[in-house]
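Undergrad: Input: structures, listed below.
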Structure I
Amino acid sequence: MQRIGILTGGGDAPGLNAVIRGVVLCGLNESGLEVVGIRDGFGGFAEGDAGLMPLGRRDVRGLLWRGGSVLGCNNRYRGDSAFFCERMAEIGLDGLVVAGGDGSLTMAQDMVNAGGTVVGVPKTIDNDVEGTDQTFGFDTAVTLVADACSRLIDTAESHHRVMVVEVMGRHAGHIALHGGLAGSADIVLIPEIPFSIDSIVRVIGRRGQMHRTYTLIVIAEGARPADGKIELDDDDTAAAGREILGGIGRQLGLRLRERVNHEVRSLSLSHLQRGGMPTVFDRVLATRMGVAACRALAAGKNSVFTTYRNSKVLLAPLEDAAGKTRNVNPAGRSVSSARAVGIAFGDE
């Protein structure tokens, strides 16, 4: 193993640059490896030399605390697994680190099946990759949600408003659940627990009887009413040519205005959750995963991904994560704790 590559596929997440830095510095310090960055996810393979970015010490200086990815991210695949493996051979890469979510890790597994040597690093702010307790970027996103909640409570209480905050979470509600717990939300709505408008109205009414003059609702973009469906952003869906979620917070706000004796405001935190300086936890976790991925390739390992379990960064079979989603357990400890402190889930 002499020359390895790294790419950051899918959406961006705080901590990606720390992974890149971890791979490069570990490769140089421990194994004398040359590291090449692939620009814009798997798309960089199709760009010839323009899609490659040699990475040395100077290139990763100052990356630890930077958000985003200096390599760029891309949700689209320009080619298939066989093509990517051919390009790896042409570039002279002995192995590849793929930092991405379920889609990117699925492509990583396909590359392994096509004869490539690939190690995965799970990445998503949604924290929905199967096989790992937590992904880097999640802590940063939840911290932003919690901070936004505390600020919104101030103005909601002053004006006796119902505030609806839409956060990311297409199929899994980890951000909404943990952000709501940390931000003192009154109602949390997630994809795993269908909600009822009647139930939400009752919660707001009970709070009024207890002289609580405001209600804070945190809702995941993929949440859905028990009698309805998920909301799509029609304009973005048409432009992208694929389903783009968004608008459930606004729709909920409109419906509540017809039912409650409060002013109702809604907002979406949207891509604010993806950006910014990663938290200390995410910097450390991303660095540890980058180092573990580099060491795995240097040791000749293949078809594995880095996983965080019981505070340890370990290696697990890549197929354990590829194409799989880790959802919130409606009967799990986090939901149970939320209910115990009075958070409602709209299912009463």
Structure II
Amino acid sequence: MIRTLALALGALACVSMVILGILIMWPVPAPDPERSFDFTRVEMPPEARPDTTFEARDGAALPLRVYAAGGADTAVIVLHGSAGYGDYLHPLAAHLSDNDMAHVYVPDLRGHGDDPSRRGDIAYFDQLADDVADLVARVRADVPGARVVLAGHSAGGGLALRVAGGEYAEQVDALLLIAPYLGHDAPTAIGDAGGWAHPRLPRMVALQVLNNFGIRLLNGLEVISFNLPEAYRTGRETLGYSWRMVHGFAPRDYVSDLQGVNVPLLVAVGERDEAFIAERFAPVIGEYAPHGDVVVLPAIAHMDVVADRLALDLFAQWVVGLDDERSR
């Protein structure tokens, strides 16, 4: 009887491993090149390239852009979105710094940019959040006494929320979420982000099962790819993410992370956003972070929101308002 049971369990284990192997190797259809974001207004001038680095706790030197502002006592850290790097955030950073509203810091997140050691991958789920916390420490050393605003666009907004709503909440003085990714299960999400994101769902299912059993050896496998049009590829983009990166570059849970935000909060999204459902942000923020403000910007799409003058003026007014509030 015991031998029969052992054989049955062994057979079940073998079948399970075969099924998991099939799921891991399941092919993914090629993305539709006609379905992605509109990148025509993205600006990446030569001066937008990283000009320095900051040191993370593991000793890594991560690329960084520093936009200094005379006399400002506010510093803004802006995190880029999925597949990208910080160059495209230049219009926002320059607008704030050139008008002496804030010092601005724009990193290339680990696994991204010119020459990362592990493109599209990180060592553990919370490594990006740890890196952001290390950058906050660098900013506070650069600008003693400054109010530190953490901002993020798209997936960078999800990472900013992860940081500000989690264990590093006390390090952040205000939070700016720009068309933020709140998670695949958030009411604001569209299944494939308007044709941008292509998850390998069978592989994700298999890896989740393995992780539930404490098996993490395959967490470096790519589980999502991004549909960046060929015309906008430079060789610096990161077109796929590992299981670790997908988990680290997002809120842990949008409900608990929003509930953990206890600083001034602005959420801004374009009315024509291709990745998210703009009108659903207000109900979500109203329920879980009722002190936050939500602005839907008319006739603005997902990539426009960090370059359009209407959006830039909104962000500048909000940042200046934080500074005015502090001086009262």
Structure III
Amino acid sequence: MEQTTAIPFSEYIRILGRGKNGSRSLTREEARLAMSDILSNNYHDLQLGAFLMLLRVKEETPEELAGFVDASRATIQPTLEMPAIDIDWGSYAGKKRHLPWFILSALLLSHHKVARIFMHGTSGHMPQRIYTQPTLAAFGLPVCENWQMVKDALDSSYFAYLPLGIMQPKLEELVQLRPILGLRSPVHSFCRMLNPLNARLSLQSIFHPGYLELHQQGSAILEMENVTIIKGDGGEAEVTPDRKTKIVAIEDGQLLEFDWDATMAQRQVKDSDLDINRLAAIWRDTTSFDYGKQAVISTAALLLKQLNKVESASAGLAMANELWDSRDRQLI
């Protein structure tokens, strides 16, 4: 990357906010320097709000996302050597229409030791949404508090969840500005791209379709070899089983896109019961709910395909069903 001399933070605002004819996007290096200043608290509070909202209005570019990731990765330093990770899984949106069935997909793959999964995320910045961290805690599943716990969980259960507030506290602080600013900021996008443990597959999720290509191009600039980006339910990485799910990917460095077919014949209405205990009940087979089961299996099947465990979608669905049928029902 071209090296740029550090400039006062006000200059980044000037670059973005000179008006219709005078403003421009940041280069990757400018974005890296700007985010480095933010992560080092080298700014005035008014400048931070102006910077984030100028980016929001113009919409971030792939180069800007890559620069923000560059700066953030430099501050995330695991203190231990970690086992090889299969999937880096960002969970930042929360669910409000359906329960977070993707959590069971992650547990299904890790429980059978098919994939070692490192999940990271945040919670609580949007009311009336169900977030991953409190859901895991409610089921007695570990929420890691440091890198030693991450290593131990990855070694023993093939699954670890680390809150963003522990992984990079300043980024968590920025995410929590959403209720104050009234809008999401680029932080909500690039946190999904961090992949701090260099997993084989970076699993990213978006809500707005336009961000599929943005994430793909930003990931390509970062030279990420294998990325799967899902326009999933509620903005989480969860396949919608009652309609086609748009997938944009990078596979061995090649950019591509495809649709993942629905496994249910009809569209389903919004879930009327968002009690997280239903997740455990479905897992334990004490109740049934076809949409939930199909969401779990379809999401797991997609990941089996993207990890090259199977050669086709149909084979992925068959294997995911076998894993589901043979799961330890007392796990949660």
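Undergrad: Suppose you compute mean count of other Cβ atoms within 10 Å over residues 75-82 for every structure in I, II, III: which one lands on 27.1? Intermediate results must be reported in sequence, preceding the final value.
TA: Working: I: 15.6; II: 27.1; III: 12.5.
Going label by label, the one that fits is II.
Undergrad: Comparing FRET efficiency 1/(1 + (r/R0)^6) of positions 51 and 211 (r between Cβ atoms, R0 = 35 Å, to 0.05) across structures I, II, III, which is largest? All intermediate terms of the calculation are to be shown ahead of the outcome.
TA: Working: I: 0.05; II: 0.35; III: 0.95.
Of structures I, II, III, the maximum of FRET efficiency 1/(1 + (r/R0)^6) of positions 51 and 211 (r between Cβ atoms, R0 = 35 Å, to 0.05) occurs in III.
Undergrad: Can you say which of I, II, III returns 24 when relative contact order in percent (Cα under 8 Å, 6 or more apart) is computed?
TA: On the way: I: 24; II: 20; III: 17.
The structure behind it is I.
Any read-out appearing in this document is the output of simple, stated calculations on the displayed coordinates, not a laboratory observation. Predicted, not measured: the structure shown is a model, and the values here were computed from it. Cβ atoms are built from the backbone, for glycine too; each structure is taken alone.
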